[in-house]
Structure P
Amino acid sequence: MSYFLPHLTNGWQVDQAILSEEDRVVVIRFGHDWDMQCMQMDETLYRIAERVKNFAVIYLVDITEVPDFNTMYELFDPCTVMFFFRNKHIMIDLGTGNNNKVNWPITEEQEVIDLIELVFRGARKGKGLVTSLKDYSTKYKY
């Protein structure tokens, strides 16, 4: 489903996407279209894109094609989702210890909508860090 969502193919496009959006959250999935985890996340993002279009815009970035942000945002995971609002990175506390990004696929549509809405509401209030209603710390047992 990644071919249905807009791709950003260079660093300038990523910067412009983050800079130019004034009223909506910019959701960027960093990863590879061929990666299984990214495919799962892309499927979920595609299914919710129409429902969140009033308060969020979704883009995909291939981290091999656009390596500019790999070091800056520590993009070492196969699939990473980050949120931006008015040129500011919005962090989200998921209970995992990494507040910068979501680095696993979420297949539940409502879960992703809730996260985006949480980021949108917090960011509109000027918060740089929002706390998730759900604790993901016990999601994966090691």
Structure Q
Amino acid sequence: MPQLIEHIDAIARSKKRDVLFLTFTHDGKRDSSRFTQNGSRIEILKWLDAAGIGWQPCGEIASEYRFASYDGAIYIDVAYDVLDPVYQKLQSFLEYPDGTVRFPDTSFFVLDLQTAMQNSHHDEPGFWERVADNF
């Protein structure tokens, strides 16, 4: 069944806050056909589900000039707040104390709302249809 996957910047705008997301690679490359087999991704999703932390598939920052297939990135529904115990738990799971990621082929990002707002024109009715017509 087809899914509508939101871009991370659209999620930030809808949440009206900075957002967290993970991307995954295979042998150092993005590979849309292998993300379901990525062991780190599988382990992280199991942990998020067991911890009761919401997540959803997401695309990276939307671009009017480049289209790509879904490559396994996920939005994590935890506010980026270093004082929040849930964020601290997530960070401790994903990162070593020095800030490096514990999982191979995984990158942990925060997208700030200010950057996400640079694409706010994408939210105008019919925007993506016009882009597709002119692509």
Structure R
Amino acid sequence: MTEKSYSIGTASTITAVNIETIRYYERIGLLPAPDRTPGGNRQYAKAHLKRIGFVKRARSLGFSIEQIRSLLTMTDQQALSCAQVSEMTADHLVHVREKIADLQKLEKTLADLDGQCRQNKSDVCPVIEDLFGTV
């Protein structure tokens, strides 16, 4: 009995990943090339779908393409250690926390500017003045 295969459209539907994104993952080596029909159509196996799901989930957690490539390489070579993954995850978490801090500063700045604008009675808009800054 042969393994069930899926067209790219079906793979896209099952994984909820855009067809062009699946092709991109294949092009950059995150997804191995699938078999093709005699007509040249891609035929994805269940392992491809799992890998697409892995990449999608990793991207949703903010991992970079290179980090995902490293995780997949370790997995493919069966050289994956939880300590390595933990180190990568901890490093990523530091960057996420830095981004959150930056976004909180941005939020405060925008809220302050909005407050100034709402209270403004002059013809000079504080937001526009801030955007022009000082030269």
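Out of P, Q, R, choose the structure whose coordinates give volume of the Cα convex hull per residue in Å³ equal to 104 when calculated. Corresponding structure: P. When relative contact order in percent (Cα under 8 Å, 6 or more apart) is computed across structures P, Q, R, the figure 37 traces back to Q. Given 5, 19, 24, 20, 15, 10, 6, 1 as the derived value for P(r) over Cα pairs in 5 Å bins from 0, in percent, for residues 43-82 alone, which of the supplied structures P, Q, R does it correspond to? Of the structures listed, the value fits Q.
Quick one: distance in nm of label points 7 Å out along Cα→Cβ at positions 19 and 123 came out at 5.6 when computed from one of P, Q, R, so which one is it?
On the way: P: 1.7; Q: 1.1; R: 5.6.
This figure was derived from R.
We did not get these values from a lab; they are worked out from the coordinates using the rules stated. Keep in mind that this is a model prediction, so the values were computed, not measured. Cβ atoms are built from the backbone, for glycine too; each structure is taken alone.
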